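The structures considered in this document are given below.
Bear in mind that the values in this text are calculations on the coordinates, not laboratory data. All values reported here derive from a predicted model rather than from experimental measurement. Cβ atoms are built from the backbone, for glycine too; each structure is taken alone.
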Structure I
Amino acid sequence: MKPAHRSTLGLLALLVVAGCDSSAAPAAQSRSILHLDLELPRARVPSAPAPDAARTPRTWSFAEPRDDWRKISSAEFPGLAGVELRTDAGALRLSLAEPEGGRSTLLVGGIAVDVPESPMDAWTGLRVRARSRSRMAGIGAACNVDQRKSIPNGFAFFGAHEGTSPVFNDGSVQDYLLPLLAHEPAARITSVGLVASAPQPADLEILSIALVPRGATYLESSGVRSLTRDSVTRTAIFAHAPASLAFRVRVPRAGRLDVGLSCLEGESVAYRTTAKAGAGEPKVLASESIEDAARWQQRSVDLSAFAGQEIELALEATSATPGSVAFWGAPIVSGGPREPSASAKPGPPNVVFYVIDGGGADLMSVYGYNRRTTPFLERLAKDGVVFENAHSNSTWTQPSTASFMTSLQHSVLGGLRRGVHSTPVPSKAVTMAEHMHRAGYETAVFTTNPNCARVIGLERVAR
């Protein structure tokens, strides 16, 4: 992707922006869509505390030399990087080098330690404190690393797959929380490893590593987190079971609740949704148990029977294991179109912003290519405007995406301070979707490419 007369755009994304109804709405729901995670501070939220077991990670400090950690390198697995270890300046310096037998993709290597055999579901991941001044592709956690298939490959780091993280390379000390993922389902773990990757020889200085117990990242009794399941990232409410999150909601016409349900690995959570109108008894609208921690279970709950009423909508969770973490992903109350009235003013138009990753204009018939490759774009162009002198701010996905989402240069946004990955978009940089949201639009982003979403911190464009 090069800046050119005809722009090549750097992501695969769909931004859907819906115009809001401008007519008056109750105070409890001033917009046509109500995000319950934004309403959490005003909700009644009794929930259990985090279990004590979640507060005691197992930690290794590398201020002094250690002999319990071993190399993960080409000496054990041909094709991996050569690895050198040296304690220096209060840290373990992990150096990746070219292997004697050559490599096929990025350099990949790391360190591992044996741990007392324990259930896989007792642990969440590794918390790594480290610094680097090298251009790195990323780091990741692994378990039971006595087999090559248990070690992430180079593409997992380049694509920033779930379980890996980009690395800041400005010399700053950073904490990285890496999910502990097994290549194959494993009931128990016997070893854990930290794996690093880089496009060229590189150094990572490791200050400490902690094996984090299940639930340790959710020590508050409840709150809001960005959570990824099967590459789908959502803003989620979490609470420790037993919990009940009670919201005051004015139900719109054809109202419904849409929510994704999940849990932590090895836990089972029973979810229930109830609605209470006035002084009546709560009515159970939905109930089920969730044991799948790998993906979101999307559910839609019908609220139409309460249309026009103010109700107490309760999201409840229980578990046979007290303290288990319940997740409600992107819980949204919405309704159907309101009945038109003579005095109602037309709302703003709906907007769809559709971008193609690597869609070269030189191969598009809408721009004159001799094969008919883009017939649908041509139909759209007949009723719209075609720009023939557009320029991309960068040659690849992450920086070009951040730039046209914010109208800021890549250097202004922080540049490449995370190895081969762009620095996350700063919170002070207002995105296009945030501008539209402030103007009264409801916004959402749908993407299959982490390089234009969670890798650069653009999940927040959704509202």
Structure II
Amino acid sequence: MDTAIPRRSFLKLALAAAVPLVEGRASADGRRDRPILVIGAGVAGLAAASRLHAAGRCVVVLEARDRIGGRVWTDRSMGFPMEMGATWIEGARGNPITAIARQHGLRTHVGTLDEEAAFDHDGRRLAGAEIAELEEAQEELTDAVEAFAERQPADVSIGDGVRRVLDGARLSPRDRRAVDWMMSSIEVEASGSVDTMSTWCADEDDAFPGDDLVIQDGYDRIPAALATGLDVRLGQRVLRIEHGAEGVLVITDRGEFNGEAAIVTLPLGVLQSGAVQFAPALPRRKRAAIRRLGMGVVNKVVMKFPRAFAEGDPLVLAYMSSIRGEFPEFLNLMHHPDAPILVGFVAADMAKRLEQRTDREIVDRALAVVRRMYGRAVPDPSDVRVTRWGSDPFSCGAYSYTPAGAGMEDYDELARPVGDRLLFAGEATNRRYPATVHGAYLSGVREADRVLDM
């Protein structure tokens, strides 16, 4: 039964309560308190640990990677801070990540995403009037799909809604490419496939107002600031978490850690993979919520060129491929003279398929698109980086999304503690701000406060 603890596990928990496997802090009466164990040194885990540490609690953070930050990952090997995971502080006003950046003197600048250059499949640059027409068509299609979905007795995917709305419409090849580009852009933003993504939940989350900000010295400065003074154990891949009224026992590939409680910040994809066992098993309702929610994939292909060739264009470059999902967006960083870089984005099903290819094959495909846009004279890149978040065993995806048939209440269920000793944080536990760094941060603070209120 789910509520039973095997006798071996119970005895280990009981013994560990008497002889801690991780030495805690001495309390006023001379005994040693067991630590709070935080699973994962991403932003959620570090936020929880930092808050507990500031309140005087003993905390140990267990992280499988050889670095902190989780899906916040800044690569500096190209001579320029390049975000391989999270890129923006999304909405600066009131955002707790903005406050942390300012508190630690981190330099930021506005990432202007409102303007874009757009190219058709053959590389023809769209005129401003054509871009405006596409934007208007996208708004009309979005409104029509939302109206259609509201009339349905059950949730439908965005892809199904688009097909139903356009059923019978006589679309030109260009119109079809435009629709595919719209769908691919949604996938880059939301990480999941439009063929599974919920229409009913598409706009149910909240956002902070204000500009989106880029941290000039690298987003990884945020987890580094949160980790100050913490006991973080890297290279600790958690295999099993045993929990009960006496506490928790976390078993990694390097040892065992006993704690008063555990805050689990494993990404949704890792929970879905079953790579970490829970004893007793998680409640049925929580397991069902884990299954229903989606973990999407967004990957980046970073190409550094020996010379700039698009420095006069906006930050965002849109590409309407004849192949759905083929690099619908590029981030144009060529205004940095010492780092002429283009970052290609690919998401959802296309991203998963490309992860089966070699880095060289993926870069060649992205470069072929760039040469359609800017001509055959575009040089070979001098350096490249390719992300593979879907096959990363410590994330199993980029971030969560809501498929048709799931609901925002599934985020609440994932956040629900199991008893008093097993708590959960992470972006996929934050109903208001899922799929964001600030959502992860706020979830960690929420669970730390829950521990302090026990």
Label whose coordinates, when Cα extents along the principal axes in Å is calculated, return 75, 55, 40 (choices I, II): II
Origin of the value 13.6, where mean count of other Cβ atoms within 10 Å over residues 203-210 was derived from one of I, II: II
Among I, II, which structure scores highest (criterion: percent of Cα pairs over 30 Å apart, for residues 43-306 alone): II
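helix-only ellipticity at 222 nm (-39500 (n - 2.57) for each DSSP H run of 4 or more, over all residues; to 500) was computed and gave -10000; which structure, I, II, did it come from?
Details: I: -2000; II: -10000.
The structure behind it is II.
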Origin of the derived value 12.1, 34 (Rg and Dmax of the Cα atoms in Å, for residues 315-386 alone; candidates I, II): II
